[in-house]
Structure P
Amino acid sequence: MVAEYLIEDLARIPVEVEYASEFRYRNPIITERDIVIAVSQSGETADTLSAIKLAKAKGATIFGICNVVGSSIARESHVGAYTHAGPEIGVASTKAFTAQVTIFTLIALSLAEKKRYNFSKIIQKAD
């Protein structure tokens, strides 16, 4: 949800958030123009892996965010980012969450910058 707010607010791009455990049961509308961002601390979450496989089958680009280099989610993703938050000590891992929010903030800022750059090029061509 934090990522949705960041990307919509900063980049003005609509975002849909789905729990991986529910994703495959709702027959989501996904095309080859979509990017699915999969988030997992371990990189081995079964529901998330299933969601990735479904989204890939529908042609989406998968951006994986996880902590473990070489994990299943890292291998299944087309592109991604490692959080490098270190090993998880407890289930409620504040450092992993903070690292994930940091990556989402960087994604939102990057998208916003690219959108503004492309928009300014369109305005320059019109002049």
Structure Q
Amino acid sequence: MSKSFIEQVHYIRIPVKDLELSAQWYKDVLGLQLVNLNDELAVFKVNEGPFLLILIPTADETYAHFTIENEQEFSIAFTSSELSKFHQHLMDHQVKVDDIKEDNGHAFFHFYDPNGNKLQVHW
């Protein structure tokens, strides 16, 4: 097959325990634009692109990350050209944040949303 039928990733769904609290956190702390909030989901726009982040409420013990050899591995990564400032911003908001690491000129860190979902940001 020479060309994929898939054009782009439209959205990613993230499980959350408290939809309203989580929606407020993604809006206030991450600065994402809330497009829709109802009893079933919260939809966020990531800047001006077509990509959406959708929060889905669940009482289940489930996360948007996975494990390898019992170590949590992120599934979702963001980019930020102001990595250090974003890191400090998250710490100022009492977000669980790992130290900034560098790997061959690639800087990144992991952080957790209020539901325990492990996320990454890099530059």
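Bear in mind that the values in this text are calculations on the coordinates, not laboratory data. Nothing here was measured: the structure is a model prediction, and the numbers come from that model. Cβ atoms are built from the backbone, for glycine too; each structure is taken alone.
Across the set P, Q, distance in nm of label points 7 Å out along Cα→Cβ at positions 34 and 58 reaches its highest value in structure Q.
Here helix-only ellipticity at 222 nm (-39500 (n - 2.57) for each DSSP H run of 4 or more, over all residues; to 500) has been calculated and equals -5000, so which of P, Q was it run on?
The read-out comes from structure Q.
Once distance in nm of label points 7 Å out along Cα→Cβ at positions 18 and 98 is evaluated on every structure in P, Q, the highest one turns out to be P. With mean count of other Cβ atoms within 10 Å over residues 42-49 coming out at 14.8, pick the structure among P, Q it was computed from. Label of the source structure: Q.
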